[in-house]
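Below you'll find a set of structures to go through.
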Structure I
Amino acid sequence: MRFTTLIALVFFSTPTFAQSDRYELGRRLHDFEVTWDRHADDAAAKKRAAPIVSQAVEKYFGFDIPTASRLVDAARHALESADPVPAPVRWADALQVLPEKRVVDASVADLTVAVKPFYKAEVERPKGVVVRAKIGNGKSVESSIDTLPATIKVPIKDAPGPTSADLKLVVEIVTDGNVIATRSLGVARVENLAMRVDAIKKAAKSAPTPPTTIEQASFVLLSSLVDDLAKGKVLETDYPTSRLVFGGERLAKVTEPYYIASRPGEFWLRIPVGKEQADVRIRIPPKLEEKKQLVPILFVLHGLSGSENLFFDGYGNGIVPRLASERGWIVVATKVTGPLGSGPAPDVAGILDELSKRYPIDPKRVYLIGHSLGAAHAILLAQRHPGRFAGIAALGGSGRVTKPEALKGLPVFVGCGKLDFALTGAKSLQKSLEDAKAAVTYKEYDDIEHMLIVREAAADVFKLFVSKD
C-alpha cells in the first residue's frame, strides 16, 4: 500500500478511534519494542517478526486496531521463537485490562479493574485461569476467570508510597501456576482529587484568552488533561496524573516564568506562537544553567495519526529522546493538529523562537527528525526556513523539493526499511535532494518496515548530527 493511499484513507474515511483502543495498541507496541531490543542482534528473529509488523501497520491504517494489535502480539512472539504460540498464550494475548479509572481519590480503598476480550482469540479458553493483580508494591490479589468480562478489585489506598502518587498496575493472567500474559498500566491516587481538580479548572478560567505566556497556556492545557483523567477518560498514554495535578497547582500561583533553564524535567507545554498555540512535549536536561554554554535542540515530528507522545512513549521505546538526553540536548516533540494528525507542518521556527527566550539554545545546532508524514514536514520546514537547521533526518517517508537552493549543503539523512511501503518515495527524495546539492546520507535497512525504522536508524542519525556538531 502506497503512502498516498494511506493519506487518502484519512480524508475519505470516517473511523472512530477510541482512545482506549489507541492506548491498548500503544502498550502492545511498547511490549513488542522492548522484546525487539532484546533480540536486536538476532537477524533470524527480526526477519520473522518484521513482515508481521508490516501487516499490522496496514491494518492500523485501515482503521482495524484490534487486528493490528493481534498482529503486533504475533510479531512479538515471532521474535521470541519460530515455534507456534501455545493456545493458552494466544487466548491470554487477546485480553484487555481496563481500570475503571486511571486516577482515584486517595481515600478510595480499591480500584476496580475489568478483564475482557480485545480481539477474537480463535482458541478455546484454557481451564483454571486466574487473574492476579497488584498496584505498585501493594497487596497482590487474585480471582478466577470463569466468564468474561471479569472484574477484580485491587487495593490502591494501602499501596506503599506518598498519599498522592503515580503508580503501576500490574495484571498477570495465570494458568496451571504459569504466568502466560502480563499487563502493566499507569494509574494514580491523588489526595482530595475532586476539590483540587475543581480549583485548577476554576483558576484556569481566569487565564487570559488567548493566553500570552507559556505558563498561562500550559496551565489551560494541564487543566484540561487533569479534568479528563479525573472524569475517567482513557487517554493515549500513561500521563503522570499526580504530578500533573501538582504542576497545575503551581502554575495557578506563578507570576514569573516557571519553565526556565534551572528547572529540568519533562513537561507538556502549550506555547503561544503568534496568533496560534502549539502543544509540545519537552525534555530539559539537568544543570542546564550551570553549563554556561549553548546546547543543541532536537525537534521530532511524528507521523500520521501520531501525537507529541509518540517519540517519547513509542518509536523504539523512546530511543530518540533517550539518545538526545544522553548528550545533554533539549528534545521537543511537536503535535500536528487536524484529523488523525494530518494537518500542516508545526511551526517549529516559531516554537524555537519562543523557547530561545527561556533556554540557552545554540541556534547553529538545531536538528529535525521526522517519521512518515513527519519526514515530509521536515523537508518542507528546511525549505521554508533556510539556514535555521544544522541537519535533518527523514525516516520512512518522502517529501517535495520545491526550493532546492534552500537545501544546498544541508546534511540530510534519509532512512527507510526495505519492507516499508514508503521505500519508493524515500528513493525519490534521495534523488531530489542530491539534485538540490544537499549533503545526503541515504541508507536502507534489511528486514525493517514502517514503524521500526525510527528505532533502527536512530543511532545512524545521531552519528551524522554529532559529526556535524
Structure II
Amino acid sequence: MHRRVKSVDACLADAGSSRLRRSLGPIQLAALGVGAIVGTGIFVLTAIGAERAGPALLLSFVIAAAVCGLTALAYAELAAMIPIAGSAYTYSYAIFGEFVAWLVGWNLILEYAAAASAVAVGWSGYILGLLHSWGINLPIYLSAGALASPKGGVNVVAVVLVAIVTVLLVVGTRTSAAVTSALVAIKLTALLAFVLVTVPAFSSGNFTPFMPFGFGSTETGGAVKGVMAAASLIFMAYLGFDTVSTAAEETRNPNRNVPIGILGSLGVCTLIYILVAAGAIGATPYQRLIGNPEPLAWILRNLGHPRFASFVGLAAVVALPSVLLMLLFGQSRIFYSMSRDGLLPRALGKVHARFRTPYVMTAITGAVVGLLAALFSVEEIAELSNTGTLFAFFTVGIGVLRLRSVEPLRPRPFRCPGIWLVAPAASTGCAYLFLSLSSMTQIRFLCWTVVGTAAYLSYGFWRSPLRGNA
C-alpha cells in the first residue's frame, strides 16, 4: 500500500488533461485568498477567543499567524511545483503515497465542510443581530440548530446561504471570482472603519492583566483556557490561504501566480487581524464580549456608534458569503482530485458540459455543509475544522522536506527560504496547536480518521488505478 506513489510528473500530466477553465490571475487569486481568510474567525470567533485568553487574544492571533506563515512558505513551494487541484492531498500523493494522501484528503473534507458550516452559522448570527437592531426577530426554532440550543430547530438562515452559494459555484469560477472581489472590498472597508472608530476609545487598562488564564492550554470541566487554547480555536481565522492552491488548475501561469496568491493574501490578513483584535480589546473589556454572536458590531453599538455598527453588521452579512464560497470551492476541487484518482467514484467528478465545473461534487458538498449548518453551533464546528487543517498542514511541512531530499534537482519556481528551519517549525507548531484543542475535539478527529481508514480499505484500496503497483 505504501508503494502506491503517484509521481510529480504523473500529477502534472493529469493537470495537462484537465477540462477546468484557466481564468484566474494573481490579483484574482489574492482576492479569493483574502475572501476565504477574512471571515468568521475575526467577525465571530473574536468573542470566543477572548473568553479563552482574555486580552492575550492578541497574542493568540500572532501565534496562529506565525504557524500559518511558516506553513504558507512550504505550501507555496509545493503549489508552484505541483500546480494541481487538490492542495495538500495531491502533494501527499506525490510525496508519501496513496494511503497518506487519502488520510490527508479525508481530513481536508472535514476541514472544509466544517469550516464552511461555521461560516454559515456565523453569518446567520450577524444577520439576526442586524434584523434585531431593526426590530425584526425570528423564532429560535428557525434561527438556531437543534444541537446548538435547547429550543433550537433548524438554522434556516444558514441553510439558505449555503444553497445560494452552491448554485453560484456551479455556474462557474469566473463569475464566483468577480463576485468575491467585490465582497472582499466591502469586507476590508468595514474592518478598516471598525479600527478607526475604536482608536479614540482605546484604553491600555483593558489589557491588564494581559494573560489571566496563562499561556498553555488547560482544560477544566470541558472548557479550555489559555493563550494556546484561543490560538487553536482562532487558527480557523487563517484558513483560506491553502484554498488558493486548490484553484491551481484554473489559474493562468500557476507556477508564478499561486505563490503570489498564497503569501499575499496571508500577509494582508495577518495585519488586518492584529489591528482589529487590538481595537476590540482596547475599546471594550474582554469580559463583556463573552457569548456575543456579533462582537464587532456590538462593540460599536456599545461605543455609541449605531450607524457604524449597522455598517459592520451589514458588511458581515454581505461579505461572509465570499468565505463560504471559497471554502465550498476548495472542498469540491479536492473531491474532484480524489475522484479523478479513483479513490472516490469517478462519476462524482463529472464536469458540467456548459459551465465546466465539477457540479456533482459541488452539489453534494453544499448539501453536507447545509446539514451541518442547520444543526450545530459555531464553536463546535470551528474546533472540529481545525483538526483537519492542522493534520494537513503538518503533512505539508514534512512533505516539502522529503521532496527536497528525494528530488533535489527538480525545478522549483518558488523556493522556500530556510527550508530546513521553516518546515520543521511549521509542523511542530501545528502539532502544538492540535494538542491545545479540547480532548473531545481530539477524540472526534481520531474517530473521523478511523472511519476514513475503513472507507479507504473498503473502496479506494481496491479501485485505485495504482493497485497493480502495490
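Taken together, the values in this text are just the output of simple stated rules run on the coordinates, not laboratory data. It should be emphasised that the depicted structure is a prediction, and the values quoted were computed from it without experimental measurement. Cβ atoms are built from the backbone, for glycine too; each structure is taken alone.
The value -12000 for helix-only ellipticity at 222 nm (-39500 (n - 2.57) for each DSSP H run of 4 or more, over all residues; to 500) was derived from one model only; which of I, II is it?
I
Starting from the value 3.9: which structure in I, II was distance in nm of label points 7 Å out along Cα→Cβ at positions 83 and 163 calculated from?
Source structure: II.
In terms of distance in nm of label points 7 Å out along Cα→Cβ at positions 75 and 211, which of structures I, II is highest?
Once distance in nm of label points 7 Å out along Cα→Cβ at positions 75 and 211 is worked out for each structure, I has the highest.
Supply the structure label, taken from I, II, corresponding to mean count of other Cβ atoms within 10 Å over residues 115-122 with the calculated value 32.0.
Going label by label, the one that fits is II.
For structures I, II, which has the highest computed value of mean count of other Cβ atoms within 10 Å over residues 259-266?
Sorting by mean count of other Cβ atoms within 10 Å over residues 259-266 in descending order puts II first.
Check the numbers for relative contact order in percent (Cα under 8 Å, 6 or more apart) across I, II and tell me which is largest.
By relative contact order in percent (Cα under 8 Å, 6 or more apart), the leading structure of I, II is II.
I have 66, 46, 41 for Cα extents along the principal axes in Å, calculated from one of the structures I, II. Which structure is it? Don't skip to the answer; put the middle values down first.
Values: I: 68, 57, 43; II: 66, 46, 41.
Of the structures listed, the value fits II.
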